[in-house]
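K.L.:
Once you scroll down, you'll see the structures, which are given as structure tokens.
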Structure 1
Amino acid sequence: MNSITKNRMAKIFNEWARRYSENPDEFDDILDEDGNPVSDYGECCALYFEKLANELDEQNILPKPVPAT
């Protein structure tokens with residue numbers, strides 16, 4: 001994993017953690033009534049992290065990925 005990808009992922013995870021700590025109820029749809037992850041938990045997380053990446057990119061917070069050659 002290159003350093004830009006690692007830095008992008010770290011910033012996305014940090015943003016997720018910040019939002020979760022401020023409003024854990026926002027994440028109820030990824031847990032079932034017993035508090036366990038729903039069966040498509042990974043897909044829900046991937047979609048949410050993609051949303052975070054887009055938001056952070058729009059704010060120029062994330063380092064830009066290096067285009068593939």
Structure 2
Amino acid sequence: MERRFGDSATIEYIDTTAEGAREIHNEAVAAIQEGGFVYPVTMVDGAALYDGAVSYPAILRAVESRIAERAL
């Protein structure tokens with residue numbers, strides 16, 4: 001990700017079963033629960049985009065699209 005986007009994008013992995021993770025990331029966890037998403041959930045800028053699996057190419061496309069939107 002860094003090689004492709006430099007400091008324009010970062011990845012954060014959150015294990016919601018880790019002690020304290022749900023309290024620290026309560027907004028993301030609430031959004032996942034309210035949306036009925038299935039773990040793992042990929043979120044970009046706080047919005048859930050994909051659930052049930054992780055697709056690196058899909059994540060790259062989503063990040064690329066979000067960066068392009070910001071540039072407008």
Structure 3
Amino acid sequence: MFPDIRLINQERNSIVIFEKEINNPINEGFISYWNIIDREKKLLFKRRLNKKIALLKLNELLQNGWVNNYEKNNAA
């Protein structure tokens with residue numbers, strides 16, 4: 001299954017979000033990179049990925065010190 005996870009780097013200035021595709025959540029999804037500057041998030045890029053490449057990228061990020069303690073802000 002495609003990962004559905006949010007990671008933040010050790011410096012706490014970048015976020016990576018893995019999102020499932022609504023129409024094919026098992027095999028496809030998106031990865032988006034965000035930069036945090038003065039508490040504001042700026043989208044760097046968003047790209048469609050298949051499950052295999054997403055899992056490889058997720059493992060690479062986890063090995064490089066990215067952690068899953070980022071909590072998303074939900075609107076009321």
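We did not get these values from a lab; they are worked out from the coordinates using the rules stated. From a predicted model like this one, the values you see are computed outputs, not experimental measurements.
K.L.:
Taking 46 as the value of relative contact order in percent (Cα under 8 Å, 6 or more apart) derived from one of the structures shown (1, 2, 3), identify that structure.
P.N.:
Details: 1: 46; 2: 19; 3: 32.
Source structure for this number: 1.
K.L.:
Work out the source of -19000 here, i.e. which of 1, 2, 3 gives that when helix-only ellipticity at 222 nm (-39500 (n - 2.57) for each DSSP H run of 4 or more, over all residues; to 500) is computed.
P.N.:
On the way: 1: -19000; 2: -13000; 3: -5500.
Traced to structure 1.
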